[in-house]
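Peer 1: I've put the structures underneath this note.
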Structure P
Amino acid sequence: MGGGFIVLRLVHVTLGVFWAGGVLFMNFIVGPAIAASGPEGMKVMGELNRRRYFDIMLTVGLVTILSGLDLMRRDSGGFAAAWFHSSTGIGLSTGMVFAVIAWILAFFTIRPTLKRMAGIGARMAQAGPDGQGALMAEMLQARGRLIAFGGVGALFLLVAVMAMATARYL
């Protein structure tokens, strides 16, 4: 194991902690606080969107997955089948599958829902009192979708972290 392996592992673990921690914090602490804040919570969501928090999380997740894939290639001797039947191989590959599913879920469901919510918010800001009722119903529907898929994605990431953290000890 040379310096390249150590750097790759540091990148993977550090970004993985950032990704999983950020997603768990958002889904179980910040999200409920935003929801409890009512209309004021939309300002926080707007600011997170402006700072590209969600795009950053997707990028960090992707780099985490790609670096993990290269670590897996190195650990497994080029994806040797025997390694995947070992306890460590089963643990790490299970974690990888859950992380990839969480990322795909975020990219194809959470990301579009957030963009939709931003559009609804912009229309709400321009609509008069008469037009806000229908937009609020649309916003609540999108928020419900975001909470549901965000929670599932966060739980998948939690399983990924637990599988990878314990893989070498199974």
Structure Q
Amino acid sequence: MLDKIEHTMEMTIFRSRWLLAPFYLGLVLSVILLFIKFAQELWHMTTHVLSASEADVIVGILALVDMSLVGSLLLMIIFSGYEIFISKIDTGDHTDRPDWMGKVDFSGLKLKVIGAIVAISAIDLLKSFMDIHGDMSESDTNSLMWKAIIHMAFVVSGVLFAVMDKIAGDTKKH
């Protein structure tokens, strides 16, 4: 009797992983929304490139790079998260299957996410530096300082995550 209850409870818990599937579908929708913003920014840049300054074009390009990094990060989270927590994605022998798919574990995903966050933060910081024009107000200086501090917090967090994973990996070997 207890074995049957235990088995039923374990199967219920195991099947509950599918409750995460709508989250990943929501992330797919967010990639579509991000693509719409990307296309809108690209169109705006294309139609204003002749009248825009060089700095404005560079900032626009950085915004496009930023959005592409976020999109790539979302796809990595969708693919890896789904395969880690829900089910393996059966693509058969499809030639376009990314090499990393099915090989990224939770630890690797965590490091890739923090790495992408650091890159996105660096691009945002660079865009802020590119937008500096002449005299800066105290609030502009303050904002720039906080962006740099937050970026460094991301960098330090990334390094600490990598060190923790290295220590955990070394511990598993012994």
Structure R
Amino acid sequence: MTPGADEEMRIAAAQRDPSRFSDLYEENFFRVYAYVSRRVGDRHQAEDLTSDVFREALADIGKFEWRGAPFLAWLLRIASRLIANHYQRSGRETGSPLAGPEPSSTDEIERSAMLFQLVERLPEAQFRVIQMRFVEQKSIREIAAELGRSEGAVKQLQLRAIENLRAQMEGPDA
């Protein structure tokens, strides 16, 4: 079974039984959180907005139509809209002009979805370092201590992972 067909089946199951949404949540949580946290910069606000993304997705899962694009792309569109709304509200509350990033384009959302899929295919050690560094926002020192490796080894794993991702994103197969 192809990954797309498997994902389509999980979505259909969640549409029939909302309790099955947990599979989609668990599969996409870190990706959505990473996307949101990179745009808002504040961990607590990122957690709140990520929660809002999944609350809205669960409420609207019945309206989702499978079109072959990753489910993550739909989640990231929701996240993008909620982030834009967040910055509009905070601009009104402070009386200052709109702060923060402009809403993401569909191309940027799809590129982010592709990047998250490529991260999952990294060798386990590289994946773990990337997740801890960019999703959990840990320092090199914290990662080294947790993995029982030297800081130099962690930096090397991070560099190799980034080079690997860059090559795949720019390559003809990406």
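Peer 1: Work out the source of 56 here, i.e. which of P, Q, R gives that when percent of Cα pairs over 13 Å apart, for residues 10-57 alone is computed.
Peer 2: On the way: P: 62; Q: 70; R: 56.
Answer for the origin of the read-out: R.
Peer 1: Just checking, which of P, Q, R has the largest value of relative contact order in percent (Cα under 8 Å, 6 or more apart)? It would help to have the intermediate numbers written out before the result.
Peer 2: Working: P: 31; Q: 23; R: 17.
With respect to relative contact order in percent (Cα under 8 Å, 6 or more apart), the highest-scoring structure among P, Q, R is P.
Peer 1: Output the label of whichever structure in P, Q, R has the greatest value of distance in nm of label points 7 Å out along Cα→Cβ at positions 42 and 82.
Peer 2: P
None of the figures in this text is laboratory data; all of them are computed from the coordinates on show. From a predicted model like this one, the values you see are computed outputs, not experimental measurements. Cβ atoms are built from the backbone, for glycine too; each structure is taken alone.
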